[in-house]
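Take a look at the structures listed below.
Rule-based calculations on the coordinates, nothing more; no lab input. Bear in mind the structure is a predicted one, so any value in this text is a computation, not a measurement. Cβ atoms are built from the backbone, for glycine too; each structure is taken alone.
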Structure I
Amino acid sequence: MIPTISTIPIQQLASGDRLDIQVYKFLGAQPGKKVYLQSNLHGAEIVGNGVIHQLIEFLMTLDDSQLSGEIWLVPVCNPLSTNQRTHFFSTGRYNIYDGKDWNRIFWDYEKEDEALDDFAQSQMELEPDEIQKNYLERILLKFQKQLEKIQSSSSVPFSDRYRYHLQSLCLDANYVIDIHSSSNQAIDYLYCFQSREDSAKAFLLDYGILMNEYDGDAFDEAFIKPWLALEKKFAELEKLIQFDIDSWTLELGSGMQMNPDSVKKSIFRIKNYLARKSILKIRGFR
């Protein structure tokens, strides 16, 4: 398969240089679910660059019949933080203009959904797939208001424009994988949300952190939090639903260096997850 490559301009520096986000899109022979993967949100997390670049090379060896749906990959999702280097040290975790953590700025629909109970009541007789479609339409309609704000005559912070571009790539996805690494030394592990423990096993990791409390400002949280809130609301109404929606932060060792073992194993783990979800039709995975 040959990917479609699109470029999203995000900022022009004082030097005149332009910073862009490159998106690699692989489309299967048959329509289906959407997977979104990104890396290097904090600039120093270069191991994710290696993982995604090798995944792109792998996907290019496949025939489109071996992919169901589509996979979108962003090897460097934050070029501004990637350039925040001082000798051997990276300050890319924080936006130098406002001091905020780049992974604590994202738009969370759940915080703005004041009619969740009414929506759930109106969907009680419908099947999960139709409810998922209807709820996604509500999310995207509200998200469109973010664009209106950005395009207004009054200025908005760069972080608002940046998060809009990044979240616009993934809000309609089924599965999101955000690849990070530690600022210092760390093992490979996974952040997992409640009720997604069985799916987490597909990554074949020894360690994970189960998220029970979160504010929704991180990338993975902002994506899945509305869906978890809707599932909880249906449970209160005695209708048990788990939507086909997953969101993961995959932590791969140490930042500012690329551990070949983490890269190799993580590529296998992601392939295994995608095969388990029937996105990839390849042998040798479980």
Structure II
Amino acid sequence: MTTTSGLLLIDKPGGLTSHDVVARLRQLFNERRIGHAGTLDPLATGLLVVAVGSATRLLRFAQSETKRYTGTVRLGVATDSLDADGAVVALADVPAISLDDINAVAATMIGPQSQVPPMVSALKVGGRRLHELAREGIEVVRAPRDVVIENFVLFESPDEDRWDFDVTCSVGTYVRVLLSDLSEKMGTVGHLTALRRISSGTHHVDDAHRLEGLAALDDVRTALEPPSHMVAGLESMVLDVHDIAKMRMGQRLELGEGFAGEEIAALDDEGHLVGVLRRRAHLWKPEIVMSSSGSS
């Protein structure tokens, strides 16, 4: 079934911003309502979760998903952006480091922690993006954010000053900050030289489309997955026609107490997404209601 609204998985190439990708997709789909979840820096490649059409209303569910990345850190050289796109600001000797040594330190960084966003980032402070202020030589105080590192492992590479890594982390984590912190813990400095997002929640880069592949399709809409795939992390319930009608009229539903979370995905008997319900005491209130034409 071809839909005009849904989930699109993109394998972002290096050199493009996430905004650049969205701009190209708007041309390909002839659709202004396109957004993405989880910005990737120009240096980074890999999975970009995109919503098209009315499915953009569901982006917050993709924003909150756990992310997995692979990449490479270079020790001994620090940059102002903490990655290879920045200017070198410090050099330091690299001590002898074994695989066991570096993974022992990485293991201490697993778990909940606070992380200060880098100045060279897309985060907004006072209505302006930090990277814009950084280019003007302005540094501002950034509030730390709580993140969780679920897994962090490093591997040897042919270059003794470079280490490959695999990290699984919560939304909002700056991987380049994590690797810079690791470098300091190893008694030196460092910066990210490669980063690739492998997965976001249940979505994997192996299922993603390349931009050139999309452009070659006769109908780009065939690349869209149903909006229901954007809320795959929620508990779900199939509603009967009477409850669907009530939900579309904004009425609260009584569904029982068999749900652990505060929100559930409401589906029709064909598996199409009707919308999202939020718990209100013993009832469920329509939080998002998809149009019947775009609820596949």
Structure III
Amino acid sequence: MDRLDCIRVFQKVADHKSFAEAARELRISPVAASRAVSTLEDEIGVRLLRRTTRSVRLTDQGVDYLERTRRALSELEDAARTVRGENASPRGSLVVTAPVMFGRMHVMPIVASLLREHPELSVKLILVDRVVRLVEEGIDIAVRIAHLPDSGLRALPFASVRQVLVASPEYLERRGTPKSIEDLALHDLVVFDSAGLNAEWRRGASRSQIEPRLLTNSVDASIDAATLGLGIARLYSYHVARQLADGKLVRVLVDSEDEDIPVSLVYEGNRQQSPNVRAFFAAAQAMFPNRPSL
């Protein structure tokens, strides 16, 4: 194998954290995969992977090398498509990640539209409730729900959401409706423990320390708990849009809600010229033309 082939093997091993899985995807033997990474390490003079009988992990140098080589190979592939005149037609693979429920509700329709329009394109959609590192994990586009800090990444806002406090009518009838953020200390609280949503509930100078009656890492479980009358939950507006419309949940402390939070498509700046990325942006903007509040 030449160096580019060895780099591609290294990236697959890093993705799968397994020589066997990488070899299976690349249709080579595990021995050939191991030899390719060893050859690459010998050529550049550093150890990229820590190997044990149970695991394969990136070294610090391996993390940096993975990020840089992903960017370099991406640019090489885009350059090849350009000289072949393929930029007008998306093809190959596109990797997209999004929060689980938002992905099911709002990203999957974008993907479906994209796949119908571009028959030579394939999409890997990764739905996970955590912040994913784009370059290290081989992501082309990430959906982020947050006020984004300054970084080397680019962001294209396409919608917005709001954090809302919700409870069932039965719970409010039984326990009363809170009049202020401070009143939440007197209520049972349901906490979705992900992405820092509920570490502290506050608005301006008003705040309430959270001692949850129920703590869960599942959005669905939080919604079910609130619907069953187990307490007040804070979730994103899109999480509970159906339950609010059906009257199974109602919003409380509406005047204490913070401003809308942008939903953005985040990507590496050098990916902007990729026909696959541009096609996804176009599909997203067609689906949400006026940056709606979801």
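Structures I, II, III were shown, and FRET efficiency 1/(1 + (r/R0)^6) of positions 22 and 254 (r between Cβ atoms, R0 = 35 Å, to 0.05) at 0.30 was computed from II. Supply the structure label, taken from I, II, III, corresponding to log10 I(q)/I(0) by the Debye sum over Cα atoms at q = 0.08, 0.12, 0.15 Å⁻¹ with the calculated value -0.47, -0.89, -1.13. Attributed to the structure labelled III. Determine which structure produced the value 3.9 for distance in nm of label points 7 Å out along Cα→Cβ at positions 30 and 110, calculated from the coordinates; the candidates are I, II, III. That value comes from structure III.
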